[in-house]
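These are the structures in question, set out in turn.
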Structure P
Amino acid sequence: MPVSTSADNNDIEEGLAFQPKFDASGLVTCVTTDAATCEVLMVAHMNDEALRKTIASGEAWYFSRSRRSLWRKGETSGHVQRVVEMRMDCDQDAVWIRVDQSGAACHTGRRSCFYRAVTAGEGGARLSFVNADRLFDPAKVYDKRS
């Protein structure tokens, strides 16, 4: 891999060419927020195909590292994410999408994947539920037998 020069960095950081930098696994991190409330809904990954499909379709597509497969948000649950705006960070190795979220973003049935707060406690950090009401029962939505 060639060593980048300051001219290359300037093109990436100040230029208008879309040049996403994928990691060694071919992925970029994607932070997804609600367009209306700015709430962080989820953090996932996109490969080149997911990024292209998101841009072309206007709906969020991701790449599952655990399943090693492409997936469209809402294809099973019906809780799709319509992209309002997509931004790249300064060195083009992370994506931020603002979406209109239909229903829940989290596979646990919650509005956001960030439904637990971290607090310092005796013996170390602890988690507590925050805005953790389920909008759907994941066992019914993701039941493989139906």
Structure Q
Amino acid sequence: DPRGLRLAIDQLLHPYAGVQVDKIVGLEARGFILGGAIAHQLGKGFVPIRKQGKLPGKTLSQAYTLEYGEAVMEIHEDAIEPGEKVLVVDDLLATGGTAVAGLKLLERLGADVIGCAFVIDLPDLGGRRVLEGLDMPVHCLCSYEGV
């Protein structure tokens, strides 16, 4: 739905109106769709954080725990310059594991993360509490409790 996508992009960006953003970081995989659209809207660069082995070139890796095991996320080691202001975007915030792994990668590159934006929050799974416990501003368009 083109109107729905436009509305989601506009609302994800709303809290950051007037805030300097240098790059948009999208978390695998639906974060690529949203992040790419946001980067286009702002005229900024887009950086993917992907599952291990998917990116060409030299990468940094970060392992994290899932509900059912462990996974590894990667970012190109030259994707972010120290001090660049970045916004992290994904579709869903559940336990926060993927987002925390992404934040750790960005921290290693010296990024200044201004916040994390998600379409959906599943508050019963605690991801928002985890991110806010790291002093990370979190913006979600909607939440579904009891899921």
So helix-only ellipticity at 222 nm (-39500 (n - 2.57) for each DSSP H run of 4 or more, over all residues; to 500), computed for just one structure, reads -4000; which one of P, Q is that? P
Computing Rg and Dmax of the Cα atoms in Å for each of P, Q, the value 17.5, 55 comes from structure P
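Values in this text are rule-based calculations from the coordinates and carry no lab data. Note that the structure is a prediction, hence the values are computed from the model and not measured.
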